[in-house]
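Each structure below is given as structure tokens.
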Structure I
Amino acid sequence: MINETKKFIQKNLKVSSIRGDVVVVGGGIPGVCAAISAARQGANVCLIEKDGQLGGRHTQNFRFPFDQEFPTSFPNGRESGLLDEICLEVSRRNQERSHLGLSRVLYDLVKNEKRILLLFNHNLTEAIMNTDENLIKSLLFTNHDLKDSKLAKGKYFIDCTESSQVSRLVNALEPLAKQTSNDKQTPEFESERDNASIIITLKKGPEDTTFEPPAWIPLKWEENSILAKLEIMESLNRSIEGDHLVEWKGPISKSMISSSALAWCVWDYLKNRSSISRILGPFFVENISEYPISKDFHRGKSLKDLSLKNIMSGAVFQDSIAVARIPIPGKETLTFSSRGKISLPHPFEIPLQSLISQKVSNLFWIGDNILSPSDESIFLGHTPTLAQMGCAGGVSTALLAKSESSYKHASFYKKVRSALTRTNQQVGITFITDFKNKAKDAKT
């Protein structure tokens, strides 16, 4: 099927080239941060998004919240660096507090950067590799309307997609090993989707209505995790009308689960069999996330994987470029819900080398690929953390594109950390001093 698609593109579509020092794939918050950070360091950037809006899981099509609700054991009430700038702009210019307003502000911020070429509605279809040097030469993107294709050429590529599309296409990912009861590891999980998360929006109508579930739904809500059941009931207890996080963790009869299947599964239970079915009489499902977000069971090998031991011990890294404040999940916890997760007494550092693929030398990635493949339970789906990683990836690739520096040298780490510090990004648990900052010596 893939070969047939390639043949169709080569035969029928006009292919034009676009060039940049850095090619960022994925227009979510991490991708926007990566593109802006690279452009402000002097790099020419191509930012390519498969949909028609910026914001990723926070767009109108998905409606996930910007941050997660979980307690932290340390004071960090404000984001640092470029993300703080974005949050201030969104707060000032998105007065309606809507997902569409967020996408609008992100678009304005990107368009104001002269060095960014923004491309919407283009799907990644092929990667052209230099196999001798383990490099990506270019990526081929096809327009949704199949009118044309773009061949994006760059020195460095940053994978900011939700499902690690670039990393998959260049075969930089491997199946995670699953720990069994006898401490032996099996090569992969039985199901690629034993977890899934969506947002449903409920609205109150003028009169009571009934709901007849479709026959094709492969799931029964009663088979779901008890934590997922508690989560939706508590959400409804706060307010029935509005957005609700719906998560699935359990057996799935098919390898894939759609947003519609999960939404109608929970709605069938709530409307027809739950203890609050009478209260829900006039309510109906107004909106469903375009597709479910789930924890991936494939992961790439970084130059320096971040392990659970590093996180729990608060390990300090010479090349640390960001700090994260996510809680630690257990085997039974859900992907986005904080229920049952353990809050650490400290933030933890993220090393720069964890953002760089070991297999493909000019590929940077943002997300779970920075983690050790042996720690399958951890999920870094926390937007503020991903945004800081995106900033670090953007700054690093821009500096590398301008010079022949090696990202394995301590001098390069210092350049990256210094550049990020000047944007007010906290790069480590302890703050570093910027000796070029004259403002601290100012007198009034």
Structure II
Amino acid sequence: MVINRFQFLRVVFLLVLCAGVSLINVKGPVFHNVTWKQSNNPYNVVGDFQIPIGVTLTIKAGTRVVFNMDFRLLIVGKLKIEGSLKNPVKFFGNVTNGGPMIVFQSTNLSESSISYCNFYGPKPALQINQGDPATGTLNANFIFINNSAISNYYGGQSSIAISVNNSVLLQSDVTRGLILITNSDITSSTIDQNAICNLTNCKIKSSTISNGYSGFNEASTVIWKSILTQCTVNVQQNTIVIEESNLTDVFVGGDGAFILRKSSANGLTISFAWSHVELTSCKIINKKNETMVMGWVNVSCCDIQGNKQNTGIIVNGLLFNLDDTQTIVNSSFYNFAIGIQVSASEGPITIANNNLYQNSKYNLYNKYGYNIVATNNWWGTSNPNKIKKKIYDYYEDILTGKVLFNPFLQNKNPNVKCLQ
């Protein structure tokens, strides 16, 4: 039997209908509330789809939105993405070097929400745009971002613009602005130097966290109660604070300030030639020849352990303000080749009430040309001659200063209590 052209097209139409496939192209502004549903999948964005003020776009569970060209959803009104655990909304951004899939501009972000939504790049996922001030905070819960990005480009935003909760970032970027990420997993991703990210209860692996832009985001990046594994932390300007966290094989460096409090680290490299480093109530174990180099240093109530071959900390002593003081107090440095090395100091340095012992070469190494007052420390012995043998100073090299260690503790300082 010969099937004519009309019959063939009719068969194709019925097959498509039975398969539940509807090809819906969307573009242009809409001036009434719109709902996208799974039954109409997929929604192909073939032009900028714009939601003006007073209009709501609702996207229901299971809906698929596809970007094969560099267009966007522009939200000036409201966006409600209502996926579910078993049936998330999915965005596919099949565009390289393109703009974001969803852009919010001149809107109250608190009136929009995103729940159970997956974004697949490389097209960026979300962006708060420049222009008239946005207000409020966009809450994004249970989102999955793969090979994509989120950003807050509104420079004047003085509070958190995007709050990401219970989510996953995989091979993705946080590129700019004030963003909160909570209870989330971040893997093989980058937090750009132009972003200020507050990370709470996050698991961060094989990722880079930077903070360097000195314009609108002069606040600190804060990482709290998180786990960092095989990560790089770059502080080019401003400050990064890590508190109540666990670090494994982490590198920290740059020209800004770094603060680590109430945390534990197994493998921590610090490289700050002249910047401020503060370590408070931390337990640090460095057994892979890691080195901690610091400019302006404040260390208190820390337990720092080595591998008999490396140096505990190297102090370069370069200060932002010559009226500042440097302190290393109530801490333990042991099982290193050299416990503490002072290479330079532009101002006074206090080394007191520490336990400096079981370091194979020197407990304290004075490498610069001024005296160091290091009194009331425990040197692993109460014998002054044995103490001197573990100190490198003027009596080893007349171009360096002396280490003034009297009086010294007769017993180990019991007040070194980290993670309190």
Using relative contact order in percent (Cα under 8 Å, 6 or more apart), single out the structure from I, II with the greatest value.
I
With semi-axes √(5λ) of the Cα gyration tensor in Å derived as 59, 20, 16, matching label from I, II
II
Origin of the derived value -8000 (helix-only ellipticity at 222 nm (-39500 (n - 2.57) for each DSSP H run of 4 or more, over all residues; to 500); candidates I, II):
I
Work out which structure the value 14.8 belongs to, where mean projected area of the Cα convex hull in nm², for residues 128-295 alone was derived from one of I, II.
I
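FYI, it's all coordinate maths here, none of it is from the lab. Treat the numbers as computed from the prediction; the structure is a model and nothing was measured.
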